[in-house]
Structure I
Amino acid sequence: MIRVNDDIVLQDWEVSERFSLSSGPGGQNVNKVATAVELRFEAARSPALSKAVKARLRRIAGRRWTGEGVIVIRVEETRSQARNREIARERLAGMIRRALAEPKRRIATRPGAGAKRRRLEAKARRGRIKVLRGRVGREE
């Protein structure tokens, strides 16, 4: 079980972990001990998450979201299998917490009078600079 917050707890059947050999430094340990973890979360089938949360989670997960609606997180940062497992679970919980936060709706506003005036003054100033770039006439 993974506790995301007080209301959401992911059940064991929703999360599976697979361990494999890790790349990188670690001496002979790298060739012997399966320290890398691949955590798979059945996000599309999870009863703990609403449709809106799943949609936001899909956007947050990006490439980690598979066609079957599974989020795959691979961690091989440390030499410890337990620590890599902990990191993967923390990342999943963090992604779900971010998806739980409902984005604020943007209220369309119009520019104020001062902003309009400054914009027009800047355009006029720029126009005067460009006029000076024209051909220089002959003075007779």
Structure II
Amino acid sequence: MPAFLLNVVSTKATNLKTGKVAYRHLFSNDLQLDAQTMMAYYTLRFQIEFDFRDAKQHFGLHKFKNYHQTQLNNMFNLAFLALVAAKVWQQQWAIKLKQPKLSLLDLKTIIKAQKKPRKHFKIAQKQPKCFFKPRFCG
């Protein structure tokens, strides 16, 4: 197996409250990167992984079964556009509700809670017997 050089950055973090020590080792084949840049890249890498997870969980990326280039581009673009819009909306709702840790699941619950009563009122207006006494609906 051929040998090659690696750029390695090791960090040590100590929790001041508990005294626990955590070590992190970062690797890169780019020998020109400094420690701060490598740490920033790793932080971005994990953010990208979280974004993919959110796109798969909340915006249907996991259901996509086509493999043509145009269809893949469209699906990825739509899923990540929806993710970016949801994150903006999430921040707005977090400020409005004074909940800084509002999750995407919380946002989906808020949206569903807003839609449910409207849906029921529409049904009640069109077919009051179905809404109040379901046995009359055939």
Structure III
Amino acid sequence: MKILLAVDGSPYTKKALAWLTVNQTLAEPGDELVVLNVQPPLPPRARSALGADVVKGYHQDEANKVLAPIEKFLKRHKLPSRTMWLVGSPADEILRIAQREKVQQIVMGTHGRGVLGRALMGSVAQRVVTGSPVPVLLVK
């Protein structure tokens, strides 16, 4: 089975990773965990003022802060995985990568905001669940 684990470095990411480690079997030949971190883009004025190289370095540093501990954890547990990071809209990129990678499941943590929170701020998890053709497991 190929699973996409969407991570943002929050405590909810840690809960999703812990759940996945305990409850999923990723030990069969061909099984893989694709760990994805999506960095929100900087505003256009900041990008133009800082320059492309500085912005790319910033995004890489931020992604590494999230992905490095996860990579270490997965290696310790001997789970077949690879990590990637992108810049863009988190929900859109999660759905795009899930399709491109042909995953059978998406796992992600959720902040568990109520109806008012989703109405005011939107919800990456809600958008992924709504747009995904594969099962989505939300860990709260």
Out of I, II, III, which one gives 11 for relative contact order in percent (Cα under 8 Å, 6 or more apart) as computed from the coordinates? II
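Comparing structures I, II, III by volume of the Cα convex hull per residue in Å³, which one has the largest value?
With respect to volume of the Cα convex hull per residue in Å³, the highest-scoring structure among I, II, III is II.
Starting from the value -12500: which structure in I, II, III was helix-only ellipticity at 222 nm (-39500 (n - 2.57) for each DSSP H run of 4 or more, over all residues; to 500) calculated from? It would help to have the intermediate numbers written out before the result.
Working: I: -12500; II: -20000; III: -16000.
It was calculated from structure I.
Assuming 22, 14, 6 is semi-axes √(5λ) of the Cα gyration tensor in Å, for residues 62-101 alone as calculated from a single structure, say which of I, II, III it is.
Details: I: 21, 14, 7; II: 31, 9, 5; III: 22, 14, 6.
Answer by label: III.
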Comparing structures I, II, III by Cα Rg over 2.2 N^0.38 Å, for residues 46-85 alone, which one has the largest value? III
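No value in this document is a laboratory result; all are computed from the given coordinates. Not measured: the values here are computed from a predicted model.
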